[in-house]
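Each reported figure results from applying straightforward, stated rules to the coordinates on display, with no laboratory input. As the structure is a computational prediction, the values presented were derived from the model and not from experiment. Cβ atoms are built from the backbone, for glycine too; each structure is taken alone.
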Structure P
Amino acid sequence: MRLGEAEVYVCPACKQRMQVRIVQQRGEEVLEGLLACPCGAEFPIADGIPDLVFPRQLATSDLEAKLWYDANADVYDENLHLTFDTFREDEQRVRSRLVDRLELLPTQRVLELGAGSGRDSVLIADRLGTEGRLYLQDLSLAILRHSFPKMATQQVPTEFHVGNACHLPFSDGVFDAVFHFGGLNTFSDIGAFFSEVNRVTKVGGKVVAGDESMPVWLRNSEFGRVLMNSNPLYRYELPLQHLPVSCREVKLEWIIGGVFYVIEYRVGEGEPFADLDFEIPGIRGGTHRTRYHGLLEGVTEEAKSMAQAACARSGKSLHRWLDEAVRQAAARDLEGR
């Protein structure tokens, strides 16, 4: 970890700034030490790699995924091509098109979550220059180490760390883009993942994320049943319900044989804008907001008919007539107390 990058990291537990305590340093590189938070949490730095995993006792699905990647790290690259071969897809072309969705500029700061052995990382790095920054995170240090030689010749300054994608160790709004592909289904809290991603991404920044999912129109086909039987990960459903309200320009596409989804969006601020308070023309009248918040207990059919007839005679919208009638009746009874 470069000493100057310490200000980017925060405690993944409480999001406070941390202090670097150096045990061994080589130039700007902190080789051994720890990051200490005022809340009492401490995160070790070993061989230059901060371990920012939180919580220390991982949820079951996160722990299972970590242990699988730890056990398969040395053969992962050897076997990954099988997925692309199954669908006769060109792996480099598919990955390059995924990274293209980030619309990167050479000077931008980018975070890749679940970076693994770096197969996408090198393509992201190719789009960044010496003024950019690339941060690579994975829950498994064993597989992340396989990205080191791939990244060694890249010009963009790159930081590696171990972390949990559901509890990111970064300040708000520090990244221009965030990328993740291939592990989302097994995250213990997908809602927390998207919430954290949007928190650390600048307003207007790009997010690209995806994983396996058999689309609904193929689940009952032989194609779908055979693949889901062979690989249960295809049974996972789309996580669209977990997207925060701050997502904008959301796009969804299935790729790699039509059984991997890609969610692409820009980060906005809060809920989308809509004018909920303009007067809607017509007999009913009112606004979007009053139609939602202004509901009262129901009335008899006779009372409804009388109100509609009086409204028509007055020339007012039903909203306006009812609003005035209720106010007058309420004021009269309140004054009579």
Structure Q
Amino acid sequence: MTTTRAARDGEAARGRAPISRGRRLRRGLASSWQLYLLAAPALIFFLVFNYVPMYGVQIAFKDFIANRGITGSPWVGFENFERFFGSFYFWRLLKNTLALSLYQLLLFPLPIVLALALNELRSRLFKRFSQTLTYAPHFVSTVVVVGMLFAFLDPNTGLVNHVLGLVGLDAVQFMQEPGWFRHLYVWSGVWQSLGWGTIIYLAALAGVNPELHQAAQVDGANRLQRIRHVNLPAIMPTIIILFILDFGSFMSVGFEKVLLMNNNLNASTADVIQTFVYEAGLLQGQYSYAAAVGLFDSVINIALLITVNQLARKYSENSLW
């Protein structure tokens, strides 16, 4: 009797029409509509501000004329790209952008080191004080940070040059000398973002199983050995993901801060691709040319992101996709 019932159920299942994809989608929306509603604002934001503007990328291959619009402007192919690659300032812009990006990338481990150090603090009060002290600069505006640099490093009234004068040294034109620009840009950025980046690694360290540390202590491991063999492997997936994301914006040097710190005296090291796009596009009205330069920068970022993600997936178990 059981066999007969199973046979009838199998025949009914075979005779039933397959559920269409649209029907499955409607069922999924009906069962989880609250989650889709919660995600809708973020999806709409990215759609409006990231995907819809991609329609205008085509002006990089056109001679854009405002009164004709995007579709009415004539095509020029790769003429804007050839003009940029053949310009006398191409290599200077590329060198400065790469130098700043590599400088910042070399300091990528600093938040990891700070997180590991804070995680080992015994005093909870001192740990909270240290965390607050390090991530509070994140809330300081970039304009204010650059204003602080000008105030502290002024050759006449700045605190730093005042101290140099007390020890018998000459005043230094920090904000005007090209050799100082990259150091000031990068280390002021470290001061501003170090503590905030540490929070992510502290959250990852909070998920480390205490039994692993207890087992390591039983085996005779000291604190440094437990950091190396327990804490670091536990947060390695987080480190890899953040490293991939940082590499994905390798060519995107902070535009606002560079623009505020840039002047005629330090332009030889301060001019980067992002500031050039701003000057060519908005100040000089060369929209197609600026779009081509910006597209070149974005293509390099995408290529680096895909390459580093593939390498991470090949040599580890963690990647973005």
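P, Q: which one has helix-only ellipticity at 222 nm (-39500 (n - 2.57) for each DSSP H run of 4 or more, over all residues; to 500), as calculated, at -20500?
On the way: P: -8500; Q: -20500.
Considering all the candidates, the number was obtained from Q.
Given a computed value of 3.8 for distance in nm of label points 7 Å out along Cα→Cβ at positions 288 and 312, which structure among P, Q does it belong to?
Of the options listed, only Q reproduces it.
Matching task: 2.0 is the computed value of distance in nm of label points 7 Å out along Cα→Cβ at positions 96 and 136. Pick the structure from P, Q. It would help to have the intermediate numbers written out before the result.
Values: P: 2.0; Q: 3.4.
Source structure for this number: P.
Thinking of P, Q, which structure, once mean count of other Cβ atoms within 10 Å over residues 200-207 is computed, gives back 15.6?
Corresponding structure: Q.
So if we calculate distance in nm of label points 7 Å out along Cα→Cβ at positions 24 and 264 for every structure here (P, Q), which label has the highest result?
On the way: P: 4.4; Q: 6.7.
Evaluating distance in nm of label points 7 Å out along Cα→Cβ at positions 24 and 264 on every structure, the highest lands on Q.
Among P, Q, considering only mean projected area of the Cα convex hull in nm², which has the greatest calculated value? Intermediate values should be presented prior to the final figure.
Working: P: 26.2; Q: 30.6.
Evaluating mean projected area of the Cα convex hull in nm² on every structure, the highest lands on Q.
To which of P, Q does the computed value 12 (relative contact order in percent (Cα under 8 Å, 6 or more apart)) belong? Numbers along the way, then the final one.
Working: P: 12; Q: 22.
The read-out comes from structure P.
2.8 is what came out when distance in nm of label points 7 Å out along Cα→Cβ at positions 240 and 272 was calculated for one structure; which of P, Q is it? Walk me through the numbers before you get to the answer.
Working: P: 1.2; Q: 2.8.
Comparing all candidates, it corresponds to Q.
If distance in nm of label points 7 Å out along Cα→Cβ at positions 56 and 168 comes out at 2.6 when worked out from the coordinates, which of P, Q was used? Provide the component values of the computation, followed by the final result.
Numbers: P: 2.6; Q: 5.9.
For distance in nm of label points 7 Å out along Cα→Cβ at positions 56 and 168, the value 2.6 is produced by structure P.
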